[in-house]
Structure formats: C-alpha cells, structure tokens
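Coordinate-derived values only; no laboratory data. Note that this is a predicted model, so its numbers are computed, not measured. Cβ atoms are built from the backbone, for glycine too; each structure is taken alone.
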Structure I
C-alpha cells in the first residue's frame, strides 16, 4: 500500500508543479488553489509512505516521478524541446527509480 501511495504522491508532485507554473506567480486563483491542494496531498502521501519505506528510497522515488512527469508535461503540453539528450536523461531517471524500488 505504501508504494501505491508513494507513486500517487509523485504524480501529484507533477500536478502541483504544473499548477504552480499555470498560476503565474500565484496571480491566478484556480491554478493557485490546485497547487495548494495537490501539494498538501502529495506531501501527506509522502509522509505516509515514509512510515514503511526507507526515507532515501522513498524521497528519491517521489522526486523522480515528479521530475519525470513534470518534464514530460512540459514537452507535451508546453512545447518544451524533446531532444534525444533530454529523453535519454529521463530514461536514466526511470532506471534509477526502478532500481531503487527493486533493490529495496
């Protein structure tokens, strides 16, 4: 159960990071509210998961999921460059996150 919560919390990290961008410095109400709610649930889920997952592993997986999700969102929705080098780096992050999960 902790791993499922951790993965969902990582996805929520992508949501709050994207909402933060959309809030334009907290000048837009709805993206700012989405940021706050997603941040609360993301951190709460991380805290719950770290009860049974080692801190270093849990935090690295959480950040990895958020970083990958945010980068992919930027490339797909915000027209950020999707270069081969960026894709390779994201694949390396996925490999590291998967390695931490399976070596746990």
Structure II
C-alpha cells in the first residue's frame, strides 16, 4: 500500500497534513509510516487502518483514521476529532500483543 492521508489531494498535501498532525500530537516523523495496527485490549483483538474507521468501541463514529504514529512505548492513532483537528489521539501501548504494518513505499521497509 502506498502512503496516503485520507482526503489529501496529492503526495505533497499528504506530507503537509501528516506533518501537521505529528506536530499537533507531538509525534516523531519517520520514513517508516504505519498503515495498520493490531493490538489486544480487554480480551479483544483489535485492528485499525489508515483510511478506515476505528471499531465502534472507540466512539469516533465513522471518522477515518488519518495517521498512526510510533512513539517509543506506545502508538498514537489520530482521527479528525482525536488528534487530527482537536482532542488527543488514541493511545495504544506497545507490547508483545501489538504489531504495526507499514506502508510499502517506505524506504526502510
């Protein structure tokens, strides 16, 4: 999957939006960009993907995941109202039950 940010019209705009979200949520910008994230929470396996809504248990409605950032001990998942334009991102702890899948166009994949 090629890197994108939902609703960004081209690669330049995608980079601008991604950078703005990263700055807003104090996340590092790296060459490796997360496309999907899988984790285990309260007995349930959960998956999210850039460009798709989060599971309903996160109460973000049909908002799409805009970006997922790797922040050392946890991941930050951003939707429009959770880190994208307002509010804080959704935090997912990194552990043996969490894994990230990266966009395929990243240099270091």
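Out of I, II, which structure matches 2, 14, 20, 21, 18, 14, 9, 2, 0 when P(r) over Cα pairs in 5 Å bins from 0, in percent is calculated?
Working: I: 2, 14, 20, 21, 18, 14, 9, 2, 0; II: 2, 13, 24, 27, 21, 9, 3, 0.
Computed on structure I.
If helix-only ellipticity at 222 nm (-39500 (n - 2.57) for each DSSP H run of 4 or more, over all residues; to 500) computes to -4000, which of I, II did it come from?
It was calculated from structure II.
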Comparing I, II, where is mean count of other Cβ atoms within 10 Å over residues 54-61 highest?
I
